[in-house]
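Before anything else, here is the set of structures, which you'll find just below.
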Structure 1
Amino acid sequence: MGVSRDSVESHQKFKKKFGFPFMLLADTDSKLCDAMGVIVEKNMYGKMTKGVARSTFLIDSKGTIVKVWPKVKVDGHGEEVLASLP
């Protein structure tokens, strides 16, 4: 599943546009993002702002974080995650 701080409506549009077959969660109050430590300072056109560092967490059926990929780049990442599955 995917998580971002965008609204449910935004997620629905995004899912439809790209045909994503998985669930997208709207963390509009940033509780999960804060808990996972993915809110970082970013430099946007010379202005410092807080934003989400795109990250992937592999979580097992018991809820244990097995592996973390911080600062993810999209290209090739899906394959890398799939290769890590048992």
Structure 2
Amino acid sequence: MRSRYSAFATGNVPYLLATWHPDHRPSRLELDAGMEWRRLDILSTSGGGPLDTTGTVEFRAHYRQDGQRGTQHERSSFVRERGQWLYVDGR
């Protein structure tokens, strides 16, 4: 989760697409250049341990856009395939 947040913050689209589960991955991804990600707060986790194949992360990401502050609150689902955690979806 933290690595995907960092990828959003730095505009690393290739990493975001590579860590998105292929069944849910968009064909392309355009990030808003005016979005400035400021902080990530992990609120809770479930699963995601060394022996787990699924995990959920609830987070709040803080940003600035056009001089306004905002947050994105999400509960993200991940699966581990071939040793790599992949983002499935968020609610």
Computing relative contact order in percent (Cα under 8 Å, 6 or more apart) for each of 1, 2, the value 23 comes from structure 2
Matching 22, 18, 15 (semi-axes √(5λ) of the Cα gyration tensor in Å, computed) against labels 1, 2 points to structure 1
From the coordinates of one of 1, 2, helix-only ellipticity at 222 nm (-39500 (n - 2.57) for each DSSP H run of 4 or more, over all residues; to 500) came out at -8000; that one is structure 1
Value 2.1, calculated as distance in nm of label points 7 Å out along Cα→Cβ at positions 26 and 50 from one of 1, 2, is from structure 1
Comparing 1, 2 on distance in nm of label points 7 Å out along Cα→Cβ at positions 18 and 66, the highest sits with 2
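None of the figures in this text is laboratory data; all of them are computed from the coordinates on show. Because the structure is predicted, anything quoted here is derived from the model rather than measured. Cβ atoms are built from the backbone, for glycine too; each structure is taken alone.
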